[in-house]
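Only the coordinates and a few stated rules stand behind these numbers; no lab work does. Keep in mind the model is a prediction, meaning the values are calculated, not measured. Cβ atoms are built from the backbone, for glycine too; each structure is taken alone.
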Structure I
Amino acid sequence: MKINVGVVFGGRSVENEISVITANQAIQAMDREKYAITPIYITKTGKWYSGDALLNVENYRDTKKLLSMCEEVYMRPVYGDTNLYRANRKLFQKESVIKLDVILPALHGTNCEDGTFQGIMEFSGIPYTGCNTLASANGMDKVTMKMILKECGIPVIDYRWFSDKEWDDKKENTISKIEELGYPVIVKPANSGSSVGIRAAHNREELLDAVDYAISFTSRIIVEKYVQKLKEVNCSVLGNYYECQASVCEVPVRSGEILSYQDKYMNGGGKQSQGMRSTVREIPANLPETSTKFIQQAACDTFRALDCDGVARIDFIIDEATDKIFVNEINTIPGSLSFYLWEYSGMNFSQLIDRLIEIAFRRKQDAGFKAVNYGENIFATKVANGAKMGGKMGGKLGK
C-alpha cells in the first residue's frame with residue numbers, strides 16, 4: 001500500500017509564495033509508486049484547502065479562483081486522529097477526506113517554520129518531516145539561536161538585540177549599545193527568513209530607518225556587526241540529533257551588501273521563480289579544504305546543538321580579512337529543501353524525500369518508547385483523599 005503523505009505549504013507568512021514553490025518541487029520529486037500525495041495549502045488568512053488545482057503553480061496567479069476549485073479542510077488537535085476533514089461537508093459526503101500517514105511541511109517563515117505548525121502535529125500525533133517544535137522555534141529566532149550556539153562554543157558574529165518596546169521607551173540607551181559594535185551594522189527582524197526586513201546601516205540615520213523597517217515585521221530585533229569583506233557560504237545537513245551528515249558547500253552570489261530576496265528567488269534570467277533554485281551560486285564552493293571541513297563540521301554541530309531532524313541549511317559568513325568563519329543562521333525548512341545541495345552530494349531529490357519520511361517515522365517510533373504517564377494517580381492516594389486535599393489546596397489558594 002502507498003503511504004499517504006500530506007504536503008502542507010503556504011501559511012500566514014511573508015514567505016507564502018516561496019513555500020508554494022518548495023512544495024511544488026517536492027511533490028514533483030516524490031515517487032508516485034510509493035506515495036499518495038494530498039496537497040494542503042494554508043492561505044494568508046490561515047484557512048486550509050486541498051485539491052488537485054493546487055498542483056499547478058500557474059493557478060496561484062488568481063488565488064480567489066484557485067480556492068474556488070478546492071475544498072476547505074482541517075485537522076483536529078486530538079492525539080491519534082490523523083484524518084483530514086471537510087470543513088463544509090455536503091449531504092452524503094464522508095466527513096474525512098483521507099487518513100494521512102505522515103506530513104511533509106514545506107512551510108517557510110513566521111507562523112509556519114517557527115514551531116507553531118509543528119506543535120499542531122504533535123497534538124495529533126502524526127509523524128512529520130523536519131525539526132520538532134523546540135528546534136523549529138529556536139532555529140527561527142536569531143537571538144535565541146545565537147545564544148545557544150555561543151554557549152556551545154560555535155562561532156557567531158558579535159550582536160545586540162532588543163524589543164520594539166525598548167526601542168520606543170529607551171531609544172538612546174539602545175542606540176548606545178548598538179554603536180558599541182561600531183558601524184556598519186546589519187539590522188534584522190529576529191524571526192523572519194528569506195532576507196525579508198534586513199538592511200545595512202552605516203551611520204545613525206541609516207540605523208534609525210533600518211530599525212523602524214525591521215520593527216514593521218517583528219517585535220524582536222537583532223543587530224550584528226557587519227563584516228565588510230565577507231563571503232557567504234551555505235551547507236545543508238541531513239539526519240537527526242545523534243546521526244547526521246553535511247552536504248557540499250555553496251557560495252550564493254549577491255548583487256549588493258546583503259543577499260536579498262531578489263538574489264535568492266528572482267534571478268532566474270526572467271523565468272518564473274524556481275525558489276532557491278533561482279539563486280546564482282558557485283557550487284561546490286571554491287574553498288580551501290580546511291575551510292570546507294570546518295564549515296561542514298560546524299554545520300553538523302549546529303544541527304545537533306539545536307536538536308534538529310530532517311534537512312536544514314546552515315548559512316555561514318567568512319570574514320576574508322581575518323579568515324574567521326561564523327555561523328550566520330539556520331533554516332530549519334530551507335527553500336527548495338536544499339535539494340540542489342544534495343544533488344551535488346550524490347542524492348537526488350526523490351531520494352532526499354524518501355530519507356526525510358524515513359526519519360519522520362523513526363522519530364515517531366523512538367518517541368513511543370518514552371514515558372508520557374508517570375503511572376500514579378495522585379487523586380487515588382490517601383494524601384489526596386477527599387476534603388482533606390481540598391481543604392489544604394483551598395487554604396493555600398486562598399492565602
Structure II
Amino acid sequence: MNFRINPIALVSFALACGLQALAQAGTPVLATPAASSNISFIDTSIENASPLYWELDDTGSVQVYLLYDHERDSPNRAAGHWHFRVEGKPNAKVSLVLNNFRNVWNGKSGVPVSEKSIAYISTDSKNWQVVKAKLLAPGDRVELNLELPASGSLFVARLPPYRLSDLEQFQNEIRTHPFVRFEAIGKTVQGRSLEIISIGKPTAPHRVFLRGRAHPWEPGGNWVIEGLVRRLLSGDADSLRFLDRFSVAILPLANKDGVAAGRTRFNMLGKDLNRNWDQPANEELCPENYALEKWLERAIAEGRKPHLALELHNDESGKLHVSRPDGMDHQSYLARMARFEELLREKTWFREGSTNAIFKNAGTLGEGWLVRYGITATVHELNCNWIEGLQNYPSSRNWQLYGSQLCEVLEEYFDETK
C-alpha cells in the first residue's frame with residue numbers, strides 16, 4: 001500500500017509535539033493571540049526610545065527585555081533606561097515585566113532598580129504621571145501594571161524624558177538673548193555638534209561650569225539646567241544681581257549620541273564620559289571629553305578658569321559626591337563643599353547629604369578636575385525616585401525649581417568663598 005505524507009501536516013504535528021515537550025520541561029511557551037490580545041505592539045520608533053525586545057508569556061503579561069550597552073575594555077554593562085510606547089486595546093489593562101537589570105558597575109554586579117523604583121506614563125509624551133513599580137524576585141525585574149487610555153496608546157518611561165529636540169527648542173528660545181553666547185567646541189562620535197552655552201557677563205567676578213547628561217538615562221540635570229538658565233534670564237532685580245556676581249558655562253547634553261540611541265551609560269564607542277578624567281582624554285574613542293578638556297584648557301589659559309564645577313547625574317541616592325583624593329591637601333576643598341551643602345539645605349529642597357569621609361573616585365569629572373586643574377568640582381546626583389525636601393516625586397517642574405533655587409546658593413557661596 002502506498003502512503004502520501006502531507007508535509008504541512010507533518011510540520012504541524014512536529015511543532016505541536018515540540019511545544020508539548022517544552023511545556024512538560026517547564027520552559028515558558030509564548031501566549032496565543034487570544035490570551036494576549038490586550039496589547040498589539042511596543043513602539044520603539046519614538047525619539048530617545050530604549051533598545052529592547054519583547055514577547056508575550058502564557059499569562060498574557062508582556063516580558064520586556066532591555067538591551068545592555070557595554071563599556072570598552074571592561075566587564076561593565078548597563079541597562080537602566082526605558083522609554084517606549086505601548087499600543088493595544090482602548091482602556092485595556094496591561095502588565096509589563098521589565099527584565100535585564102543585572103548590570104556590572106566598576107567591575108561589580110549591581111541592580112539599578114529597587115523596591116523604591118517608579119516609572120512615568122503619559123498620553124502625549126509631555127505631561128507625565130508617576131506609577132509605582134513592583135520589584136519581582138530575585139530582585140532584578142520590575143512589574144508595571146497599567147491601564148491604556150481610550151486612545152489605546154501610552155508612553156512609558158523611567159523618568160520624564162529630555163530629548164535632543166527638547167534641547168534644540170530650549171536653545172532656540174534663548175539664542176538671541178543678550179546675555180547668552182554659544183560656542184561650538186567639537187563633535188560627538190557620530191558627528192553631532194557639542195556646544196558650550198555661556199550665560200551672563202564676561203566681567204562677572206565668579207564662574208560656574210555645569211555639565212549634564214554624561215550618562216544618557218539621566219535627564220534630571222537637563223531640567224535643572226533649564227531652571228537655572230530661565231531664572232538667570234528672567235530680567236527681574238534678583239536675576240540682574242546674580243548676573244553681576246557670577247557667569248555660567250554649560251555643556252548641557254554631553255552624550256548626545258547615547259540619548260538619541262536610547263542608551264543607558266556609555267558613548268557609542270563604549271566610553272564612560274564620567275570616567276578617566278584623571279588622564280588626558282582619548283580624542284578617537286572619547287571625542288566628547290576631548291572637546292570639553294580642550295575648551296577647559298583654553299579657558300584657563302585665557303584667565304576664565306571655573307571657580308566651581310557641577311557634574312549633574314541621576315541615581316537612587318541623590319548625594320553630592322565629595323572626593324578625598326590621594327596625594328593632596330584637600331581640607332580647603334572639603335570646607336568649601338561643606339558650606340556649599342549647607343547652602344543647598346538652606347535655600348533649595350536638597351536634603352540627601354554628601355558621601356562619607358573615605359569616598360574617592362579619580363576617574364570622575366569631580367575628582368579629576370580638582371586634582372588636575374585645581375577646580376572646586378563635585379558630582380551632584382539627583383534622586384530618581386523621591387525628593388525628600390519636597391516629599392514628592394521627581395518631575396521636570398520640581399527639577400527646574402531646584403535649578404532656579406541654585407542661583408541664590410551660588411550667589412551666597414561666592415560672596416563667602418574667596
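A few remarks follow.
- Here Cα extents along the principal axes in Å was derived from just one of the structures I, II, and that gives 68, 62, 42; the source is I.
- Highest-scoring entry among I, II, by distance in nm of label points 7 Å out along Cα→Cβ at positions 196 and 220, is II.
- With FRET efficiency 1/(1 + (r/R0)^6) of positions 180 and 300 (r between Cβ atoms, R0 = 35 Å, to 0.05) derived as 0.60, matching label from I, II: I
- Sorting I, II by mean projected area of the Cα convex hull in nm², for residues 316-371 alone from high to low puts I first, with the largest value.
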